[in-house]
Structure 1
Amino acid sequence: MSDALFSVKNQIVLITGGGRGIGKEIASAFASRDATVIIAGRDKATLDKTVEEISAKSATIQAEVCDVSSSEDVNSLVESVVSQHGRIDTLVSVAGVNKRMKAEAYTPEEYDWITDINAKGAWIIAQAVGKKMIAQQSGSIINVDSLNTYAPLRGTTPYAMSKASVLMMTRGLANEWGRHGIRVNSIAPGFILTDLTKKVWSDETMQAWGKANTPLERLGTASDLSGSAIFLASDASKFMTGQTIRVDGGFTAGINWPIEL
C-alpha cells in the first residue's frame, strides 16, 4: 500500500482548539506530514507555545486567536486563512468545554457556556469554512464529538447534549455538501488523558473503572486520535462521509462483568 494514499502533504489544515490536548497532538501530526497548519484558540500564550514547540521540528504552523462561539471572530479567522493560503483543505473542529455537576445544579449561564462553544461554535466554524469549500468544490471537515453522545455519563448531560448535536450536524452537512465534493466525518474519543482531564483520571478509583471497562485496558492519549484525523483528511477515506470513528479502546464494544469468568 502506497504512503501517498494517506498523504496530507501541502494541505492547508485549520484546527480549532489546537493549542493544547487533542488539538495540539493532531496539529503536530499534520505538521510532521508536511501540511501547512493553522491552529486557532482563545488563549494566545498557549497557542504561541504550541507553535514554538511544533515549528522547532521544521514544520509549517501558525496561530490565530479566535473564539469559535463568535461569528465575527470565526469569519475573520477564515478570511485570514484563505487570504494567506488561498484555500482550506481540511477543518478539524476540536474546540470544546465541559463542566461536571448534577443536572439540577446547572445555571442557564453554565448551560449556555457549554453549548455555545461545543454546539454553536462547531456550527459557526463549519458553516464559515463550508462556504469556502463549496466555492472550491472540495474539502474535508472533521468534527470531534464524544462517547457521551451515545451514553451520557452522570454529571455531563449538557455536554452530552451539545456533542449529540455535533453528531447530527456531521451527518446533516455530509448529506447536504457531498454534492460539492466536501466530506464531513467525526471522531468520538473514549477516555483520553489530557491536561484538561488529568484531574479526573488522577483518581485511582476512576482509573481502575476506566481501564476495567476498556478492552485495551488503558486510558487513551491525545496522540491516539491523530491517525484517525490523518485518515479522514487523506484520499484513504475519499468515499467516506457522514461517519463517526470511535477511538475508545473498545469501550462501546460491551460492558464487562465485575467478576472474573
Structure 2
Amino acid sequence: MFFGFNLNELLMFPFKEENRKHLYIGIAVSLLAFIVPIAPYIVLFGYGAQIAKQILNNESPHLVAWDDWGKLFKDGLKVFGARFIIGIPILIFVIPIVIVSFIFPFMFENANPNEVERFLPIYFLIVFGGTCFIIPISLVMAVIIPAAEMKVIETDDFSALFRFKEWWQIFRANLGGFIAAFGIYYLLSFVLAFAIQIIFATIILSCLLIVLMPAITFYITVIMYATAAVAYKDGKAKLAQTSESSNASA
C-alpha cells in the first residue's frame, strides 16, 4: 500500500481479461478524440467518473460496458465543467501571456531596433515571469481539482462544486493522499511519454503509435479518476474519524 493506494490493483485492473472488450472500445473513443475535438474527451471523462463511482461505493475498480453514451456524456460534462471552473484562476494568468506572445511580434514587425530593444525586457518579464508564476500555481491546482470533481461525481450534482467547505474539508483531511494521487498520475504519464519518445525514434515501432497513443490516453484518464477517488474516499474516512474523536472528547 502506498498512502492508501493498492498500486497493483489500480494500475492493472484495465488489463484484466474480462475488461478486454471495454478496453478496446475505450481505445477507439480515444482515437476519435484525435480527430473530433472535445466531445470524445467529455465521454472519456464521463467514463472515468463511472470508475470513480465504483471506488466511492467501495467496489473494486473495473471497466464497465459502454452501453449508456448519453449518461457518459452528461457525467463528462459535469466533471469537465468542474475542472474548467476551478481552473479559471490559471486562465486569468495564461490568457494575457498568450495574447502578449501572439501580438508582440506583429506590433514590432516594422519597428526600429531602438523601440524593440526598449520593449523587449517588458515582453520577457511578462512571458517568462508569468510562466514561472503559473507553473507552481498549476501544480497546486492539479492537486486540488480532483477533490472538487469527486464531490460532483459522488453527489451526481454539479452544484456540489460550489459547496466549497464540504469538499475542501475532505481535501484537507487527506492532503497527503491527494498529493500522492497526483504523483502517481504524473509519474505514470512521464514514464509513458518517455516510452512513446523511444518508440517514435524507431521507424518500425512508430507505426504502432496510431494505437498506442489512444490506448495511453484512455489508460491515463481511467487511472487519474481511480486514484483521485481513492484519495477522496480516504479523506472522507479520515474526516469522519476526526469528527468522532472530537465528539468523544467533548
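Here relative contact order in percent (Cα under 8 Å, 6 or more apart) was derived from just one of the structures 1, 2, and that gives 29; the source is 2.
One of 1, 2 was used to compute distance in nm of label points 7 Å out along Cα→Cβ at positions 199 and 215, and the answer was 0.6. Which one was it? Matching structure: 2. Taking volume of the Cα convex hull per residue in Å³ from the coordinates of each of 1, 2, which one would give 140? Answer for the origin of the read-out: 1. -12000 is what came out when helix-only ellipticity at 222 nm (-39500 (n - 2.57) for each DSSP H run of 4 or more, over all residues; to 500) was calculated for one structure; which of 1, 2 is it? So the calculation was done on 1. Thinking of 1, 2, which structure, once distance in nm of label points 7 Å out along Cα→Cβ at positions 39 and 143 is computed, gives back 2.4? This figure was derived from 1. Match the computed value 0.65 of FRET efficiency 1/(1 + (r/R0)^6) of positions 15 and 231 (r between Cβ atoms, R0 = 25 Å, to 0.05) to one of the structures 1, 2, and report its label. Working through the options, I get structure 2. From which structure (1, 2) was distance in nm of label points 7 Å out along Cα→Cβ at positions 47 and 223 calculated, if the value obtained is 1.6? Corresponding structure: 2.
A short reminder: the numbers here are calculations on the coordinates, not readings from a lab. Because the structure is a prediction, the values reported are computed rather than measured. Cβ atoms are built from the backbone, for glycine too; each structure is taken alone.
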